[in-house]
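A.B. asks: Have a look at these structures, which come just after this line.
Read the figures in this text as sums done on the coordinates, not as results from a lab. In this text the structure is predicted, and so the values were computed from the model without any measurement. Cβ atoms are built from the backbone, for glycine too; each structure is taken alone.
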Structure P
Amino acid sequence: MGRGIPGERPPGPKEIPLIGTTRIFERDQLAAIHRIVREHGDLVSYNIGPQPIFVMSNPDDVARVVLTDHTKFMKGALTHELSSFLGRGLVTSEGRFWRRQRKIAAPSFTRRHIERFADTMVACTQHALKSMGDGPRNVHIDMMEMTLDIVLQTVFGDAEVPDITAVGPLVEVMMEGFHRAHLTWRRLLPRVAKKSTLAELEAASEGLDSLFYGIIRQRRQREGGYGDDLLGRLLAARDDDGTGMTDEQVRDEVATIFLAGHETTALSLSFTMLLLAQHPEIQAKARAEVDAVLGSRAATMDDVAKLPFIDAVLKESMRVYPPVYVFGREALEDVEIAGWVIPRRAQVLTPVWAIHRDPRWYDDPEAFKPQRWTDGLADRLPKHAYLPFGGGARTCVGNHYALLEGVLGLATMLQQLEVSPEPDFELELLTSVTLRPKHGVSVRLKRR
């Protein structure tokens with residue numbers, strides 16, 4: 001009843017007047033969205049405050065939003081809030097401007113170009129391992145520092161970064177501030193009531209601006225070309241009419257690379273180390289593959305194809321703990337999907353966390369089973385049932401970079417470390433811009 005009729009909406013949870021379902025999600029957003037999808041089906045509707053929300057968890061419906069009818073949607077409201085520190089990069093920009101930026105930037109992220117960073121990724125991992133001795137360790141801190149080193153070297157190359165130690169804390173302030181301002185009950189407050197948090201976000205953004213713009217100006221003035229790191233390629237890239245990016249556009253893409261290449265890969269590797277600690281038989285199989293392929297030598301680009309189980313471990317980790325646990329779109333016009341009318345300006349969410357736990361697509365979905373990826377599962381799955389990098393027209397342009405960094409980083413760590421559980425540690429998740437560990441990821445390490 002009500003299908004295809006404007007104003008009628010799919011089923012959803014009970015709501016409280018004025019605030020909608022806000023309180024349902026306050027305690028545990030992941031559990032709440034998973035429960036709502038199970039109870040109400042593939043298309044669910046509810047309100048957060050006055051804002052109508054539609055949650056789509058059927059891969060065919062997701063495909064309509066992100067691929068078939070993607071021009072009828074733009075990025076969701078929360079994504080556009082990220083523009084306060086990401087600017088108009090590929091994650092936040094829209095329409096003709098986004099298409100131009102994607103066309104200019106995409107060649108710098110092709111598999112062929114990214115492969116040249118393999119040795120740098122391995123060297124940075126080996127450097128990080130020097131400080132990772134026997135005993136208990138918060139590996140999330142280690143992974144954040146390691147991936148920051150990798151992204152700085154692959155983006156900026158030999159550029160002199162004035163204060164490298166300031167970059168990580170600035171990103172941390174942004175993640176925590178965004179969570180407080182936009183992903184808790186405070187989202188319902190007027191901006192004036194969030195003045196202090198928004199001021200922290202602005203100050204952190206200005207700190208990154210000072211760093212990024214200084215390096216960009218320095219590189220533009222360098223003799224002999226811009227260089228072949230990611231920054232150099234972005235500066236040299238040209239549109240069909242020969243026009244390049246402004247300093248502001250380059251800054252926005254660099255900031256986006258920092259979020260994608262630093263934050264999300266660090267999370268993937270942190271969660272992977274925890275899962276391997278909890279599953280010693282899988283860790284042993286992964287280490288056996290590393291030993292057989294690498295022995296005692298450093299990994300290279302040529303080894304990636306020879307490490308299928310390492311790749312499967314990483315894929316399964318991103319299924320169980322997807323760093324991008326949900327993504328959203330906003331309808332630009334009324335759109336009928338699955339027999340229901342999605343009204344203009346409604347927010348449409350794709351709950352990656354719930355889709356990755358759907359028993360229709362994954363046998364024993366709560367279990368960590370990397371072997372599921374070694375028997376052709378990827379070919380059997382519906383196209384949008386696995387979404388660690390989003391999907392459709394706006395699939396993450398840095399997916400090759402992230403996967404290469406993950407496989408080489410994990411193989412290099414397993415070559416030198418054994419990991420086991422830290423007694424009494426329980427993972428608590430924080431649903432911020434990304435899916436983060438609220439109190440880190442504690443495991444016990446042992447040098448091999």
Structure Q
Amino acid sequence: MANMVEEPKSDIASAGPRSVTPGAPDGEPAPRKSRRMRFMLLFFLVAAVAAGVAAYLHFQNRVSTDDATVDGHITAIAPKISGNVIQVAVLDNQPVKTGDVLVRIDPRDFQARVDQAKAAVLEAESRLRSAQVIVPMTNETTESGTSAANAGLADAEALLAQAQVDYEKASGAGLAYAEANVRSKQASNERAQADLVRMKTLVDKAEISQLQYDSYVAGARVAAAELGAAQQQVASAQKEAAARKAALDAAQSRVNQAKAMVENSVANRKQVAVRTADAGTAAASVAAAKANLEAAELQLSYTTIVAPIDGVVTRKSVEVGQIVAPGQGLMTIIPLQDVWVTANFKETQLANVHPGQEAEIHVDMYGRSVRGHVDSIAGATGSRLSLLPPENATGNFVKVVQRIPVKILVDQQDALILRPGMNVDVTIFTR
């Protein structure tokens with residue numbers, strides 16, 4: 001084209017032949033290649049330094065270990081009684097809730113024991129009610145008997161006192177008066193009889209008249225009669241005194257009898273304490289019978305085995321018809337929502353680790369991570385807590401870095417299902 005401007009020729013073409021460095025690419029000058037090599041080396045050096053700084057900043061505030069596993073509560077289910085299994089209500093690996101029935105044992109033997117214990121309670125309560133009725137009845141009866149005995153004793157003592165007075169009166173002044181009267185009448189009779197003898201001599205000599213003599217005869221007879229009457233009065237007084245003596249003895253006997261009745265009533269009052277003790281014994285029997293009933297009912301309740309926690313049934317080893325014994329393992333329940341991680345860190349990693357620090361748990365099964373935090377650090381190394389701890393004081397000693405278990409709680413329990421025994425990697429952020 002006429003309007004087109006012709007491009008100038010290249011300087012290279014006009015420059016003619018140029019020198020080429022041996023080993024350099026064709027058409028590339030040596031100084032430019034050297035600069036490019038230096039730039040690349042500098043770039044790689046800066047990148048390596050940056051990567052090293054980044055790695056240092058990344059790992060300086062964290063510690064990690066792949067020696068970590070998931071732990072959890074493993075609840076062993078075992079019967080408390082022996083018996084024949086009549087129902088197994090769960091399957092292996094089945095989720096259960098607290099209170100769900102797991103196994104039923106034949107309850108008939110234990111139900112019979114409960115019925116016997118109930119009958120024993122009713123019998124003991126009946127004896128207690130009877131004893132409780134007898135106590136007040138015995139108290140009232142013995143109290144009434146004591147009052148009557150005391151009243152009878154008072155009456156007997158009053159009669160004894162009256163008999164004593166009557167006896168003293170009969171054997172004292174009355175008898176003495178009668179005896180004195182006998183002596184007086186005897187003296188009068190002796191004088192009258194003496195007078196009659198003298199008058200007899202005079203009448204025989206006719207010195208006195210027959211009339212006068214007859215008067216002396218009559219006087220002698222009167223004196224003799226009065227003496228006889230006085231003697232009879234003495235005899236009567238003596239009989240009266242004897243009667244009063246007998247009455248006194250009878251009154252004394254009644255007093256002694258009344259005292260015996262009082263003592264008997266006092267002894268009967270002790271029956272109240274005895275009956276009260278019987279009531280206490282009956283009450284204790286009721287308590288013992290109720291305790292036996294509660295024990296029998298508790299044994300009956302053991303025939304139904306229920307889940308103590310929420311979890312998953314694992315390792316079921318019981319079947320219908322099997323005879324189980326107390327303590328025999330039937331199955332295991334594992335609560336998957338209450339797990340934690342036990343990470344075994346080297347002792348050199350735990351200088352800056354303390355409870356409360358954040359942690360990252362990488363689960364191998366899912367290839368994912370969940371958050372957690374440090375709960376606690378074990379008080380001894382794993383080797384010290386093993387079944388056969390090392391004995392470093394004997395033989396050749398080789399220093400080995402020990403590992404200390406660290407308990408990591410999972411903050412996201414619902415994020416992933418973690419089962420005890422799973423392998424995980426744990427990273428603790430120390431800052």
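A.B. asks: As an exercise: relative contact order in percent (Cα under 8 Å, 6 or more apart), calculated from one structure in P, Q, equals 27. Which structure is it?
C.D. replies: The correct label is P.
A.B. asks: Using mean count of other Cβ atoms within 10 Å over residues 136-143 as the calculated read-out, with 14.8 as its value, let me know the right label among P, Q.
C.D. replies: Answer by label: Q.
A.B. asks: Given that distance in nm of label points 7 Å out along Cα→Cβ at positions 296 and 408, derived from a single structure, equals 2.3, which label among P, Q identifies that structure?
C.D. replies: P
A.B. asks: Here's a follow-up. For mean projected area of the Cα convex hull in nm², find whichever of P, Q sits highest and give me its label.
C.D. replies: Looking at the calculated values, the largest one is Q.
A.B. asks: Using the calculated result 1.11 for Rg/Rh (Cα atoms, Kirkwood Rh), for residues 304-415 alone, pick out the matching structure from P, Q.
C.D. replies: Structure Q accounts for this read-out.
A.B. asks: Matching task: -19000 is the computed value of helix-only ellipticity at 222 nm (-39500 (n - 2.57) for each DSSP H run of 4 or more, over all residues; to 500). Pick the structure from P, Q.
C.D. replies: That value comes from structure Q.
A.B. asks: On FRET efficiency 1/(1 + (r/R0)^6) of positions 128 and 232 (r between Cβ atoms, R0 = 35 Å, to 0.05), which of the structures labelled P, Q is highest?
C.D. replies: Top value of FRET efficiency 1/(1 + (r/R0)^6) of positions 128 and 232 (r between Cβ atoms, R0 = 35 Å, to 0.05) goes to structure P.
A.B. asks: Here's something else I'd like to know. Taking mean count of other Cβ atoms within 10 Å over residues 200-207 as the quantity of interest, name the structure among P, Q where it is greatest.
C.D. replies: Across P, Q, mean count of other Cβ atoms within 10 Å over residues 200-207 peaks for P.
A.B. asks: Of the structures labelled P, Q, which one yields 0.50 when FRET efficiency 1/(1 + (r/R0)^6) of positions 48 and 96 (r between Cβ atoms, R0 = 30 Å, to 0.05) is computed from its coordinates?
C.D. replies: It traces back to P.
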